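Have a look at these structures, which come just after this line.
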Structure 1
Amino acid sequence: MSEETVHESERSRSRQAIATYFRRIANALGRGDPVPVDDAGTVAVDPPAEPDLEVEVEREGDAVSFDVAMEWPEGDGDGDVDTDAAASKATFEAYADAADEWRWRLVHDNGNVIADGSQGYADKRDARNGIDSVKRNAPGAHVVDLKQDETPSEAGGSDATFELFEGSDGRRRWRLVHDNGNIIADGGQGYASKRNALVGLRSVKTNAPGAAVEDTDG
C-alpha cells in the first residue's frame, strides 16, 4: 500500500507555543471532536475512541527527537482526514457567577476571552440559547462603524449586526446586536485602534460557529 503525506510542517517554536498547540489537540480529543492539525484549522483528523499511541525519544548524534504518534486503520474515525476543515480554536464556557446567574464566555485556545454575553440568566438553558444565537448569527453579521455612521461593510445573512463604537475611555469596542435590539455578545475589552477591534470580532466570526460548549465552575 502506498504512503501519502497529507500534511507536514516543521519550524522552531517556544515551549509555551508548543504547549498551546498540544492543549488545543488535547481539548479536541477530550471532547471527541475532530482534532485540528495545522494552526489555521484547515486540516483535521478524527481518531476513533481507542487509537494506538506511540511515544518515542531518540538520540542521533547531537540531536534529540521526541515523537508522539497516533495510528488507526483508515475508516475507524468518523471522518478520518479532512483537508478542508473549519476547526474552531475556541470554546464556549457556560458558568454560574457569584450571584448564581448563568453567563457565558468564548475562550480562545490561547486563554484569551474573545467574547462574552452582556447579561446574566436565571436559567442555564437561557444562557445556552444565548450561545446558540451567537453561533447562528455571528458568521454572517454585517459590520457597521457607528463613529463613521457608515453602511454595513460586510455581507449579511444574519439577524444581527456587529457594531464598532468608541467607548467612554476613547478605545474602540464592538458588540453584536440582534435585530430586536438586544446585545447578544461583546468583546469585553477596548482596543487601541479600529483595526484591532476588527481583528477581535473577526476571530469571533470564525471561531464561534464550530466552538464546543462546556459547563465550567466559573
Structure 2
Amino acid sequence: MLEFGPIILRALEKEDVKTLHKWNNDYIVTLYSRGSPFEFKNMLVMEEEIEKNLKDKKKTFLAIEIKKENRLIGTANYEEDRWGGILSSDLGTMLGEKDCWNKGYGKLVTLGLCELLFFWKNFDRLSAWSIEYNKRAHRVLEQIGFVREGIIRKCSFTSGKYWDWYAFGYLKGEYLSKREKILQKILKNYYPGYLKSIPEEMRSYT
C-alpha cells in the first residue's frame, strides 16, 4: 500500500467487484477511461476478469481510495515488461466516481504511480496511451512530465468518428531530475508528511 497525499494506492481485492461492475457499465466512465463505450459487462464477467487479473504475476492492479473517506474512487494498473535490458510498463488509470473528476485526483494518481515505479521499484521507462478527444488526460500526463511521442492514426471508432490514439512516454532520469519540484507542486501541504514517511537514509534520488 502506498499512502500518497490524500489518496491510497492499495491492492485490488475481490470485494471491489461490485464497484467495478458499476463503473464498467457507465457510458461516460468507459468513454474516458477506455475510449470504447457500450462494452457493458455483467457481474459474472467482472468476477472472472478480477479472478484472472489477481493471478497474473506480471500485472499489478491497484485500487485508488480517498484516505479520509475510506472510499474507492478508481483503479490503476501496470505490467512489468523487460525488453532490450529496459524495465518498462504501460500505465492504466480509471477514475470511476465522476464527482472526483477535475479535482486533481488524476494528477495525484499518475504522480503516485511514477513515484512507485521510478523511485521505489527502479523502472526505466513508463508509457501511457490516451484517445484523441480526452484532452483532460493529455494535460494530466504532460503536467506530470510525460512527453507525447507519437500518434496511432484512426485506430478507434466511437460516436460516429475515427479517432487517433496518442502515445506518451516518461524516462526515469527525466522524472528524478524534477522529482522534488513536482512532488511539492502536486502534493502541496501533503509533501512534508510524505517526505517524513520515507526513511531518511532512503530519501536520496541522485
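Coordinate-derived values only; no laboratory data. Just so it is clear, the structure is predicted and the values come from calculations on it, not from any experiment. Cβ atoms are built from the backbone, for glycine too; each structure is taken alone.
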If you rank structures 1, 2 by FRET efficiency 1/(1 + (r/R0)^6) of positions 6 and 54 (r between Cβ atoms, R0 = 25 Å, to 0.05), which sits at the top with the largest value?
1
Which one of 1, 2 has Rg and Dmax of the Cα atoms in Å, as calculated from the coordinates, equal to 17.0, 55?
2
Quick one: helix-only ellipticity at 222 nm (-39500 (n - 2.57) for each DSSP H run of 4 or more, over all residues; to 500) came out at -7000 when computed from one of 1, 2, so which one is it?
1
